[in-house]
Structure 1
Amino acid sequence: MCRYAFKVYKPHLACFGCRKSFRRRLRADVDPHGEEHVAVCPQCAVPMADLGLDFRAPPMSARKRWETIASLWRAGITFHSCGCSGPGWRPATPTALRAFLETRLRDAIEQRARWQDILPRGFEERLNRASAMASFTRQVVAIETELAQRGTKRSEREG
């Protein structure tokens, strides 16, 4: 049963620079008719990352775990789910992160290739195909960028 479908929960936000996590008050509780504002860290005033309701922050002293979470965020991987079974396994170490990102990259490339091969039969299918192709392309670019920042060359992953 989707536990997040029946109740509104406060979003779980994190500041990677300060290594802190917060739950933001809902706009409906504060100012229902006001504008939505970007959540900023109360300590450093940098915009915070919305990591999903299944995010559990590591201790502030766990620098490598925070760096791993920041790397996942930059690659577009968060802790969002419907609440049924959670977002799935997420790596906690840099070594596990590299393998995880490489697997996600291969999966995104395969999915993009599958959508590329689909021959749309109508306007709606053409839109769905274009949307899926764009989504998987964004995933591939984000993960490749993060792997490049982490020092992994594409030629090493492919061969």
Structure 2
Amino acid sequence: MNIAALIAAQSEEQTSQLFLKPTDDLLYAMDLQDVDEQYMLTDTVFNSCGLDLTSEKPEFRRVVTMDNDGVVIQYLSRYRILFNYKQTCESIWMLAHLLNRQDDRKEYAGIQDRENTLAMKFRVTDRLPSGKLVSLNQRVVCRRFLYISTAPVQYRSTL
């Protein structure tokens, strides 16, 4: 196909014939790679945001940066949990399953470490002030890293 054919494509059907859509396997693999890369940068991100890792004081930060690729929003938080560590880790992991998101939910079956990794997509709907119902598909990948005294959870969500 040439550029003239692309410009001439008026309908979504005609346009989709010109491009290959990535498979779920490819999209999830890319998201999982991003999550692993994010995890390797955890200490660097905390330090660059001025979060003191030695302090026991609870803290929350939202850092917004812009670059040529778009906007990056980082949420950083540290909690002091007064409950049983293992039970708390399991509760946080259960919340990460987003069981409230059931519309068109499809869990990705190609995960190797199912105990510590989640991958799913689902539909999110909302009603505009005009009354019109709108929806979009959201894909989420989440991985936890369990240690003796910390349990970072990294996730990536794309629309």
Structure 3
Amino acid sequence: MKLDKVVATIQRKFDVKKLPRELKAIMNCWIRTDAWYVEHGVSKFEACLEEVVADEMTRLLIDFLVGRINAMQDTERVNEGDLCDALKHVSHVLSTMEWETETIFTYYAMCWGQNFRDRILSCDYDHDFSWVSKETGETHYSLPHVSKHINDENMEDE
């Protein structure tokens, strides 16, 4: 389970129509101010998501393993099978979370907004998340940094 693959899978399935008001406003601010990308072409959204997924991954792994250890007899130890079970559990939980509506993700985005001194205006709350392509002038209701032409099966098999 690689963090970048988990984040890529979450982004491909991400439904911007489900965004809570606060997260929608932050993302609209990033688009409005041309601040969607940070350094090296990485989007703030993706970097923020990667941070929260890594923290959740760590928390879930620790919780699972502590539970497993607490259920063991005094002579038993955590083994490779327990670690495999923990990774399967974490993968399942992370893939079934609705990241669009996760409070923890909105909280991280708010922290990112504060860190970058983003100025969220009332107009950022007034409409659904969207962006306009500079090449075509079309309005899009999806994440601007995620290609819609990626074959989902190939990404999951890698």
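Since every read-out is calculated from the coordinates, none of them should be taken as a lab result. None of the values given here were measured: they were computed from a predicted structure.
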Top of 1, 2, 3 by relative contact order in percent (Cα under 8 Å, 6 or more apart), largest first: 3
Test item: helix-only ellipticity at 222 nm (-39500 (n - 2.57) for each DSSP H run of 4 or more, over all residues; to 500) calculated as -8500, pick one of 1, 2, 3: 2
